[in-house]
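Participant: Pasting the structures here.
All of the numbers you see were taken from the coordinates with simple rules; none came from a lab. Every value quoted in this text rests on a predicted model; they were computed, and no experiment measured them.
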Structure 1
Amino acid sequence: MTTLQTDPVNKSFLSNNKFEFSLDRIPNFTFLVQSINLPSITLQSTQVNSPFTALKVPGNIIVFNTMTVTFMLDEDMRSWYEIYDWITNLGNPTGFDKRGRLTGEPGSNTDIYSDGTLLIKTNSNNPNWKVTFTDMYPTDIGEIQFSATESQEFLTSSVSFDYTYYEFAKVT
């Protein structure tokens, strides 16, 4: 009788600070990213009725949940403003045209969408996994809290993105 191999192949654990996120539309954003969540995905079930009970079987619709990124603000607020500008051009609060000025070619700064890349690294800071997000757009940008009574801190904000889907690729 053989024994089962229960030891993991890789005994190094994934660190929460070994990552890099880049957004094609805002390349300077990469340096300011403090945290990011790898969004969950959900496979919706389909119900099939039988004479005795309703059976659940795997469906064919996958829901990719919202990504949230926390980032530091530079004193010119450029990182925050670029996302603010993107959102207000999508929603256009001053007119009926809901695409605003975002009518450019894919990959340009006037496109509606932008692709993004999350690079997950090993404990030695070597690229391990590349997660590519397709057709991202911001849906929410967080508030900025100013205070004259608290100690001086560097300000952060957060932004939520929706996207079409994401794919994993092992970096070789």
Structure 2
Amino acid sequence: MKISAVLLKLLNVAYFFAILVLTLSVIFLLYVIFGPELEYPFDMFKEYMIIKSKNEFILFLTPAILIAALNTYLFSIIIKLVQNLVTEELFTRFQIAGFKLVGQLLMFITVLDAVLEFIYRIIFNSRITIQFSFTDFWIYISIGLFFIFLSGIFKKAKDLKEENELTV
């Protein structure tokens, strides 16, 4: 299957960039903590937030690193899952658990990102706004639910496969 080779290459590139973002984020956090004092207020995103102190900067960077780490972990699971789907038999326990975990992680990261954005707006902008962009929130939740649904389908297929092997 040529499409699986292209998919694996694409996932490996995305995984590389996820590791790069995670590494650079950790280095930047260490620079903020131990490096020279930055000039505050610091405009991160003009209309989004103005960081007024080192503690606020650390408060902003720490959850961003958590999300970057979760995204890196998500890519590693997806890569292992695709490799397993290509090289192993179908409907294994690993595939069922992998699809479910990918769906749960995707939904968790999406909700965590939305909650953090809400909290950031309160802390850094002193205003409360609730915004859910269709592409930024609901699509990722739907994709997460799809992976969990796919996990259920693989579980049913595994059960049917085992039942079929017993009757033959």
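Participant: Ranked by volume of the Cα convex hull per residue in Å³, for residues 33-104 alone, which of 1, 2 sits at the highest value? Display every interim value, and only then the final one.
Facilitator: Values: 1: 171; 2: 129.
Answer by largest value of volume of the Cα convex hull per residue in Å³, for residues 33-104 alone: 1.
Participant: Work out which structure the value -2500 belongs to, where helix-only ellipticity at 222 nm (-39500 (n - 2.57) for each DSSP H run of 4 or more, over all residues; to 500) was derived from one of 1, 2.
Facilitator: It was calculated from structure 1.
Participant: Identify the structure, out of 1, 2, from whose coordinates Cα extents along the principal axes in Å was calculated to give 74, 31, 24.
Facilitator: 2
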